[in-house]
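Bear in mind these aren't lab numbers, they're just calculated from the coordinates by the rules spelled out. Model, not experiment: these values are computed from the prediction. Cβ atoms are built from the backbone, for glycine too; each structure is taken alone.
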Structure 1
């Protein structure tokens, strides 16, 4: 099946996808700050460069895009019909890297919180997830 966009348009669309400061990330950051949490962003010397690091709580937060990190069973994770093998390899590599980073962080005593894009897509879902998030952060390892 051919792509619905020309090569140039597809390239442009892909170039607009950000890995930092995404809408879900900004929403979580705003929520944390409002609730008195102070954090660091994209700490390079931690495995996986977590999106948010709460040093006081020795916790890291990864905010995963459902498509890019292969969120099984999610409506936002649909394997493209073009270049399927390439995309599956890309997503499997992302997932593998996520697991390696999480294992290393756990072995160093960090608490890991993973938030999926679909969990905070709607305001109602975010309200539910935000209550869970507060509990996860403040619960000892």
Structure 2
């Protein structure tokens, strides 16, 4: 299987020490160059969307995935609904950070591993949808 460059970059960012990139910052930084902005600008855009907008709301991987799709000109309601639904379907209908983290803890999972997985999942779906829209 071909290595996804967005996932590769995202995991490099997530494995930096100290780890300062939340889910949203990570995804936006992974796409920054191709979207025409700097990684610093991307980090600024995503800083308040981690942790479900810092209040347990919609997962930062979901919100940043939606931002990337929008920046790529993909805004059809049915396509955006598909993105959200695919993630929800993979997580018992959940897309809110607090709910996802609670379910992860109940399964004995670690937070970083869970968030890294959400980042990879969102990137895979974004790239699949973006590729289909060309």
Requested in this report: State the single structure among 1, 2 that was used to calculate distance in nm of label points 7 Å out along Cα→Cβ at positions 6 and 118, giving 1.7.
Outcome: 2
Requested in this report: Give the label, chosen from 1, 2, of the structure having the highest value of Kirkwood radius over Cα pairs in Å.
Outcome: 1
Query raised in the report: If helix-only ellipticity at 222 nm (-39500 (n - 2.57) for each DSSP H run of 4 or more, over all residues; to 500) comes out at -14000 when worked out from the coordinates, which of 1, 2 was used?
Result: 1
Query raised in the report: Looking at structures 1, 2, which one was mean count of other Cβ atoms within 10 Å over residues 38-45 calculated from, given that it came out as 11.9?
Result: 1
